[in-house]
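Down below are the structures I want you to see.
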Structure I
Amino acid sequence: MRKVIFDCDNSIGIPKKDVDDGLTLLFLLGSPNIELKGITSVFGNSTIEDTFQATEQMLADFKINNIPHHKGAKDQNDLATPAADFLVKMAAESPGEFTLLATGPLTNLKAAYEIDNNFLNNLKEVVLMGGVTDPLTFNNDEIHEVNFTCDPVAAELVIKAELPIALMSGNLCLSARFGEKSWKRVKRNNNKPVRAYIEDRITEWYSYSSEMIGLTGFYMWDVVAAVYLVAPELFPLSRKRIISTVEDLKKGRILVEQTSDKLADKEVINLPATIIDIKRFKDTIFSAWDAIEIVPEGY
């Protein structure tokens, strides 16, 4: 059982805002191999008030009151927050036990490090979604990365920390599109309350994203990082040393130099470039969603 703290900028249910953090939270709640020990919200997809409230609403919808949820940074300079205090406390009390899954700007992690310089070393590992290895282009327009660019100083601090880190880039996540087959799969089992809940929460984004990217559906972004937690074998090991500077990270650019397998784990990041089995990847996601036994409010 992997003990996880989820740091996110959840905006599911907010008009024209991405749904990936919310779907990730549902995946964590349903995965039998995950023990979710806390959630921290951060600005990013929307304001901190929006992201915090979106998560509060989800927890209320599923009648969950035993998972702590703390409000984090409103911008890259907001370091004195309940989220930072919580992260420091959890890591310090149980060093080497927690995996931190971070799917938004990394300001809360920077803030925790400012409180306790041992914070990152007290974690078991960090799994991130963010950055790009090559430009992302949709409809002939380049789409700017948002997680690392929102706080490039925090991004550099974390990706160059000496602890096990796995980084799911935006380019990798292009393999994980929630398209027509996934949409039909949600609707085909609408008698399952969780799938009905998902359908309601993603319908607007599904249409909006389809117009934006020029393809049916949306990319699952943050969900990819969560699947890595329970099925790392779906992602080929790719050990890289990150050489990006703060200036690079202002544009979300992940620059690497080829490293030797003889390097210690703490000296490199796992930066997978592909998902080996997309069918199994999708099955893993739906299995976790379907495993949620709590019937959400109103379903």
Structure II
Amino acid sequence: MSEMVKKCPECGGINLFWNREKGEIICRDCGLVIEDKMVDFTQEWREFDSSESESRRRTGAPMTFTQFDQGLGTEVGQKSDLFKLDGADRNKFFRLRKWQYRISTAIERNLKLALAELKRVSSFLKLPKSVEEEAARIYTLAVQRGLVRGRSMESVVAGALYAACRRHEVPRTLDELSEASGIEKKEIGRTYRFVTRELGLTILPSNPADYIARFASALKLSAETQSKAIEILEKAQKIELTSGRGPTGIASAALYVSALIHGEKRTQREVADVAGVTEVTIRNRYKELLEELKLEKEIKKTKKKKR
């Protein structure tokens, strides 16, 4: 029933009847026709299986930034269909297809290439669709503002993906993006900072705890070790030990300490390879955690139990 009509304007009654077939609202008390010729927005057909539902639906796929035209564009025939036509019509439609491509704007041509690269990198990093959609939106805005001019398309794509990962709290390091895109780590970081600054994107600092699950899985560590590493990070954050330090470095060091406490010893080299940092970084963060959080006693206890 219409949200506008709640009671009869004639008698003030609320006993109203909505006749869907005639599109009328009638007061049952006094018989007044309150609304007539109402539009029925429900579907007018029935379906009994998925194929009937698809064939009778009159709407297309939802809009998406992962396509250069957001999924709203049209195409002059498929090549396989055009070959079914006779000579004159076939040549006519081939010319139309050619002109449709020629009159597309520079932005559209850029997006066609860039979004294909974005999907490739996103697939390589196994990113969720929400991150891919956000990255495509950021790249589209960057192209419209002219931020791509003077920079390689691949570096801006990588910067947009990194920004989308940070906004959705999906932990991916610059090293991983560099490996997937083939662009230097410094160039991705530089482009990421430029794009986010020019577009006014607010991005919070990375939380080291977001990396724990991935690093622990790669190192085949137990759930108890993961929980202890997160506990160590929470204590470190309370005394502001994590501020000014790289999230991957402090996360890998916390995991290294936790592994020692639980007797699942991993070498600093192994942890460094998984986290994408140097052994020196882990060693420095490890020493800081031991000194500030007084964790040496717990490690010694583990060693005594082994003996």
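Every read-out reported here was derived from the displayed coordinates using simple, explicitly stated rules and does not represent laboratory data. As the structure is a prediction and not an experimental result, all values here were calculated from the model. Cβ atoms are built from the backbone, for glycine too; each structure is taken alone.
Results, tabulated for the structure shown:
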{"quantity": "Winner on distance in nm of label points 7 Å out along Cα→Cβ at positions 83 and 283 once structures I, II are ranked, highest first", "calculated": "II"}
{"quantity": "Which entry (I, II) yields the derived value 0.70 for FRET efficiency 1/(1 + (r/R0)^6) of positions 115 and 227 (r between Cβ atoms, R0 = 35 Å, to 0.05)", "calculated": "I"}
{"quantity": "Origin of the derived value 0.2 (distance in nm of label points 7 Å out along Cα→Cβ at positions 147 and 163; candidates I, II)", "calculated": "II"}
{"quantity": "Structure responsible for 7.0, with distance in nm of label points 7 Å out along Cα→Cβ at positions 91 and 275 calculated and labels I, II on offer", "calculated": "II"}
{"quantity": "At a computed 0.05 (FRET efficiency 1/(1 + (r/R0)^6) of positions 75 and 291 (r between Cβ atoms, R0 = 41 Å, to 0.05)), which of I, II", "calculated": "II"}
{"quantity": "Relative contact order in percent (Cα under 8 Å, 6 or more apart) from the coordinates reads 9; which among I, II", "calculated": "II"}
{"quantity": "If semi-axes √(5λ) of the Cα gyration tensor in Å is computed and equals 27, 22, 19, the structure in I, II", "calculated": "I"}
{"quantity": "Of the structures I, II, the one that -11500 was derived from, the read-out being helix-only ellipticity at 222 nm (-39500 (n - 2.57) for each DSSP H run of 4 or more, over all residues; to 500)", "calculated": "I"}
{"quantity": "Test item: distance in nm of label points 7 Å out along Cα→Cβ at positions 35 and 171 calculated as 5.3, pick one of I, II", "calculated": "II"}
